[in-house]
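Okay, got some structures for you below.
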Structure P
Amino acid sequence: MMHNKKHLPTPFSFVLAASLLVCSVIAQTSNTSPLKLTDHQQQLREIYQELIEINTTDSPIGDNTKAAEAMAARLKAAGFPAEDVRVLVHPGNARKGNLVARFRSAAPQSRKPLLLLAHIDVVEARKEDWSEGLDPFKFTERDGFYYGRGTRDDKAMAAIFVANLIRYKKEGFRPERDIILALTADEEGGDFNGVEWLLKDHRELVDAELGINEGGGGLTKKGKPILNGVQASEKIYQSFSLEVKNRGGHSSQPVRDNAIYHLAAGLDRLAKFDFPVNLNEVTRAYFERMSKLESGQMSSDMKAVAQATPDSAAAAARLAASPYYNALVRTTCVATRLDAGHADNALPQTARAVVNCRILPHETAADVQRTLVRVLADDQVAVSYIKQPKPSPPSPLTSTVMQPIEQLTSSMWPGVSVVPIMGTGATDSLYFRQVGIPMYGVSGLFGEMDDNRSHGRDERIGIKEFYEGQEFLYRLVKSLSSTQPS
C-alpha cells in the first residue's frame, strides 16, 4: 500500500462442494499447528516465498523487474502462451518492470475483461529493525504466521492471483470473459507509477469492465472474524504548501511582524478547525452495516449518522473521538512539516509548512484550498498545491459485484457481514477509477484489528487466513468471470 494509504479501522487492511476438504483441514488447524497443504496450496507457498525473497523496494538493490519476470516464468511454465505474458519495463528505469498477463475466455469477447491488480513493490525494511531471527527479505514460517516484507502488502494478493490462474489452467476452466493480471511497480512511491504508466502507454492491455485490488480485507477480533471489507472509494491525497515571506532583519531588534508567528498563529487556528460531516454512499452503507455489529451507544451513533437523524450531529461528534471514524465522516487536514528561518541571529524571511489533507471523494481540492485560506485567516500565508490532485469517483455498489462477495463470505465465514469501505488514503485503484473502470478492494484475507504490521516491523500474515484468502479469491474471480450481469 502506498505511503499515503490506509484502509480498515486499525488495519485493513468453509466453502462448499469441492472446497469442503480444503476448508475442513484449515478449520481444524490452529495458528500454532502445522498445516498440511494441498497441491495448489503448496504451489502458492512456493510462489509466495519466491516473491517475498526478491527485494522490490525503491532502492538501488530493489528490482521489480526481477519479480515480474519470475512470475512471468511461472505462468509460461504452466502453459500460458508467451504472447499473453508480457513484462513491460518503463524506459526510464530497467528495475521498474510490470507484468501483464491474459487468461483467454472460451468464446469471442462479448464482455470486457476482469482485471486482477496487485503491486509487487514494497516499502523499505532493514534487518536490524526486525526481531531476532527475522529477515524482511527471507520468507519465514513461525508460530502459525508467514513473515517477510510484503507478506500482507501486497505480495499475498499477487502470489494468490498467479497461483489461482495456474490452477484454473490446470483444471481446464474457461471463463466467459478474459481475465487480466497486472502486477505493478511503484505503488509505494518511486520515480513513476506502474499503473499510471500502463494506462497512459498500454491502455489496451489493461482495459477492463471492472477490477479487484487491495484496499479491503477481513477483520478479526481476538481471532474471531468480524467483517469482510470491500473498498469501493478512497479519499483524495492532497498536500498543500503554506508559506509566509518577510523582509526579516537582525534578531537583536525584533518586530511583531514575524513570519514564524504568522504561520504558527494560522496553524493554531487550523488545529482547532473541523471540516463538516459529509457522508457518501459508501460511508453511509459502512455505518449502516457496522451499527448492526456494534452495541450500545456506538451502535446508536452509527445508525444516527447513517440515517441522518436529528441526533446525527452529536452522534458524529462522539464517533469522531476515534481517528478512523473521524476520517470517515469528514475531510481532514493536518500539519506534517515545518521549515523556517535561515540563521539563529536573524529574523525569519521565510516560514513554510506542509499540510496534508485527505479529501472526501465527493469534495474538491479547490474547495479545500479555499477553506484553508479562510481558516488560516491571514493574507500573508500563501496556500498552494504541492502536486496537482488526483481525484477518483467511487465504484458503484452493484449487485453484480456485491452479491457474489456476500454469498462467498456467508458460506466461508457464516455470520460475517460484508461492509463497504472508503479508504482513508489512496491505492492504485484511483487511476482506474479515473478512466471509468470500477475497482473493488476485496481479498478475503483476514487480520487482527489490533495487529496491523503493513509497512512496519515484523510484517506477517496468518497461515490459515492466507489459504482461506486464496480459496475466497479463487471462487470470487471464477464467479465474476463466469456469470452474466443481471
Structure Q
Amino acid sequence: MKVHEECAVLGVSLTSSEAVGVSYNGLLTLQHRGQESAGIAVVKEGNIICKKDTGLVSEVFAKERLSSIPPAKLAIGHTRYSTTGANLRENAGPFVTEYLTGRIATAHNGNITNAKDLHDMLKKCGLRFKATSDSEVVASLLAYRIVKEKDIFKGIEKAVSELDGAFSLCIASADGHLFAVRDPNGFRPLCLGKSEEGIIVASESCAFDACGFLFLRDVLPGETVIIKNGEVINSVFTNKKKNENLGLCIFEYVYFARPDSIIDGLSVYEARFNMGMILSEEHPADADIVCGVPDSGLDAAIGFAFASGIPLVNGFVKNRYIGRSFIYPTQDQRLSAVRLKLNPLRASIEGKRVVLVDDSIVRGTTIEKIVKSLKTAGAREVHLRISSPPFIFTCRYGTDIDDMENLIANRMSLDGICRKIAADSVGYISLNGLKRSCEKCKVSFCCACFTGEGDHQEINKGILEADNKRRPIAN
C-alpha cells in the first residue's frame, strides 16, 4: 500500500482561446496526484461550462468529449484522489456554484478540517448540497460570502479566512477573473507560470513544461493571486494566523510530487537524491548493488549509490500496461498483484547482496512481497532503506495515511518490522536527515505524520499513549 494525496488543481488565463487544450495537457501532467476523476470548467461569454466524470484524464476527455468544450480564454481543471467523500461523479471537481449575481467554478486540493461545521452553518442558511466532499462545502461557502459581501473580492477574502486545514484553490468567475489561493500554512503546493499567451496556475511546476509556460513563482502561504486577461492584477494575503508547527507537507518531496517539479524553491529530484545520500550516511550497508522500488524509490536510490559507491542497477521490470482496469477478483490474485506489476530482474540481483530503497512503509504488506520476490529471484541479502521516517500518526490534512492501528511502525519495533518483512536489515532516514535533505526549501514543513505535532497533537498522542501500553514503537 502506498500513501496517497488528494488532488491536483490547475487554472489558465490567456489572451487566446486555447485554455481547453492547455488545461487538458496540464491535467495529464498532474495525473499522478489523483486518478479517480477529472474535470475542466471554462468561462465563455459570461457562462461557465463544466465537463467532469470519474476516470483518468484521458478517459474522461476522450476526443469527442474534449472537442465538445467550446474554445475559451479562461479555464480551471481538477484531478481527484478522494479522502473526503466517495469516488462518485458528484464529488468530481471542479464545482460550479450559482448565486444571485453570478457563477463561480472551484477546484480544491487539500482537506478542510472544519468542513462539517461550515456545512451545518450553510445548510441552516438554506444552501443545498448534492455531493459529500469538502470541496463542495468550499465552493458553497465562497458563493455564500460573495452574496453576503456583495463583492466577489471581499467575498472570497472572507470565505478564505473561515477555512481551516489544507487548501490550494483555483477559482474562476463568470466575469473573467481567475483566483489562485493557498492556505496560510502552505500545506499544499501551488505555483504560477507565464508565457506570451498568459498565466497558468498549477499544483506543480511540471505542468508548465508540458504546456509551454515558464515557471514564474510559487503562490505564497496565505496568498490570493488575482488574474485577468492573462495578467496578474493583484495579490492579497489573508489575516488568518499561521500555525508555527505546520507548513508544506514534507511528503511532497518524499513521494507525492513529480521529480521534475520545483516546489517552494527546491527541486523535488534534488531533495530525493539528498535523501538517498543521507540514508547512506545514517544507515550504511555492506552490499553489492543498490536498486530502487519503481518509481517512487528510484531517485533516492541514485543518491544512495552515489554516496556509498555501491553500483546502482535496475532491479525490477515494471509492467506499465496493467492500468486501472486490472482488477483482482479473489484474495489470492490480490496477493500476487505486486509480482504482476513489478517483477525482479534476476540477471541483476541473483547471488547479490541488495540495498533496496523505497519512499515509505505504511502497512508493510507491499514491501514484504517485494522483499520476498527479490529473495525468490536469488538475492542473497536484502537491506531495506526508507527515505522517510516511520509513520506513526494519521493525517488530518488530506494525506491518505491509514488508521493508526494499521500502521506497521505504530504496532511493531524496528526489529519486529525487519522480521515481519523478512529483510536482513531495515533503516529509516531520521527526521533531522529528511529536513536536511530539504533545507533549500523556502517555507517550513508539516511533519505531523512522523511527530504528531500540530493542531491535532493531543488527539494523536492520546491514541498513541493507549497503544503504547500494548505495542512498542519503532525508533
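No value in this document is a laboratory result; all are computed from the given coordinates. In this text the structure is predicted, and so the values were computed from the model without any measurement. Cβ atoms are built from the backbone, for glycine too; each structure is taken alone.
A few notes on this one:
- Among P, Q, structure where Kirkwood radius over Cα pairs in Å, for residues 97-352 alone as derived comes to 23.4: P
- Label whose coordinates, when distance in nm of label points 7 Å out along Cα→Cβ at positions 105 and 425 is calculated, return 5.4 (choices P, Q): Q
- Entry that produces -8500 once helix-only ellipticity at 222 nm (-39500 (n - 2.57) for each DSSP H run of 4 or more, over all residues; to 500) is calculated, selected from P, Q: Q
- Among P, Q, structure where mean count of other Cβ atoms within 10 Å over residues 73-80 as derived comes to 30.0: Q
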